[in-house]
Structure P
Amino acid sequence: MSEPETVVHPDAPTLAEATAGRVLDVLAAAQEERGEASVVLTGGGMGTAVLAAVAASPGRSAVDWSRVDVWWSDERFTEGAGAERNCVQAAGAVGGALALDPDRVHCMSSADDFASPEEAAEDYVRELAAAAAREGRDGPLPRFDLSLLGLGPDGHVASLFPGLPHVHEERATVLGVRDSPKPPPQRVSMTLPLINAAERVWLLVAGAEKAQAVAAVRAGAPVGHTPGAGVRGVQETLLLLARDAAGA
């Protein structure tokens, strides 16, 4: 696993634009190497801003979007068309700018599909395994070239919140969450072992209210207190920060 490196940008818009360029570079390089690419998306303001910047970038033509697998690290377990769902927000940010293959856009299931977040989590595990089999992987996980994550003021990533047992999960890859302190309470989330299976993991953080959480991540705080401190990509871990989140 890689050790975190920090890159600080002047403000949130600059962070979004610069990160979009980095995303395009990673996906294009992956396709040059093996003909396809994959990315795990996050919700929240910065995640959506980066995706919108990717969709608006002239450099998006360097990527064959029909050969990109898109995953999500977590999702709100609500009705499928709910405006708060990460998948719905991502679709709004992209519009029609990226010619994605619908079969390779892996939204987490909603309350329209299953009665519980646990069932939705099990369904995502099956979808991951099916993708891994198509790729000819030995195990049940596909390749993730890049995972984008936000960081909450409390230090949470995905739907892994401080003090909840899900943070310490070592075996399961996707879990149902019923007691999220941030509404809605029911969610589906990748666990740290699955997040950390990505080749590159980038934390995208803007806002002075998150500076304390960023400091805890950089100091290597206990994962139970600051889940974001447990994030490590295989090849690369980046803290991509706006200056206010860096405490500068």
Structure Q
Amino acid sequence: MKNTAAKGHPVIFSLMLGVVLTLLVSVASAVASIQEFEDMGVRNAQACAFLVMAVIVTVYMKRRDSSLERFGFRKLDAKQAVPVLFYIPLLIIAVAQPVMSGINVEMTAAEVISIVIMTMLVGYTEESIFRGIIRDKLKHKGPVFYIVFSSVFFGVLHMANAFGGKDIISTLLQVANALLLGCVLALLIEAGNNIIPLIAFHFIYDALALVSNDNVVQEVLLVGILNIMYLLYGIYLVIELTRRNKNHSLSM
């Protein structure tokens, strides 16, 4: 009976995971703000919150599948050319910001190490939740429901970055950016069935963004370009998944 009840609320369970992560990070940020930490101190406090959540999700996944394959942790086989090609655009997206804005060479070694540690934790934790656990919980509802749900949920939880007193165009572009990125990552886990490249991308993307120069003038242009890339990438993945499903149906 308990097992049936647990399986009966996958959407609520998924929502709670995201809410718990958001609360942990918010509390860490609030404590850092009260203590008047500098940027690196705030980042380290947030990293602690992600570390706590990383331990929680790892224990959860290991208890259900010690190999973690159920959640997409699989060895990437380079011999399977098409799945590998899915991830090439991720590299282009990841380096877009530092290429356009340049690297902040004034950062200290301690700041860089702090960024690397935090973004590794962010990449692992968020991908394990959104592309690992939530996908597993919602698999009985089908890939379309999962893609739509996780895209919107991921986008909503990241929309806070969009509202920073900026102009309406910049805000709308940032909101679209959060939703489109969530959609692309959800499509990729369905297309490649491997979470490791997504964790690597998430880590590299966030790390490079944090070590790049702040360039307000180019920000709107950069986000606009990224949105176009996400849109085209998403369309390609939808076409590929549709074609694959048709071929599977014909073979049946």
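Could you figure out which one of P, Q the value 17.9 for Kirkwood radius over Cα pairs in Å was computed from? Structure of origin is P. Using the calculated result 0.45 for FRET efficiency 1/(1 + (r/R0)^6) of positions 95 and 119 (r between Cβ atoms, R0 = 30 Å, to 0.05), pick out the matching structure from P, Q. The structure behind it is P.
Comparing distance in nm of label points 7 Å out along Cα→Cβ at positions 127 and 159 across P, Q, which is largest? If you can, show how the numbers build up before the last one.
Values: P: 1.3; Q: 2.6.
Result for distance in nm of label points 7 Å out along Cα→Cβ at positions 127 and 159 over P, Q: largest is Q.
A value of 2.7 was computed for distance in nm of label points 7 Å out along Cα→Cβ at positions 55 and 151; which of P, Q is the source structure? Of the structures listed, the value fits P.
Here helix-only ellipticity at 222 nm (-39500 (n - 2.57) for each DSSP H run of 4 or more, over all residues; to 500) was calculated and came to -9500; which of the structures P, Q was it taken from?
Numbers: P: -9500; Q: -25500.
The structure behind it is P.
For the structures shown (P, Q), distance in nm of label points 7 Å out along Cα→Cβ at positions 63 and 111 is largest in Q.
Values in this text are rule-based calculations from the coordinates and carry no lab data. These numbers were taken from a predicted model, which means no experiment stands behind them. Cβ atoms are built from the backbone, for glycine too; each structure is taken alone.
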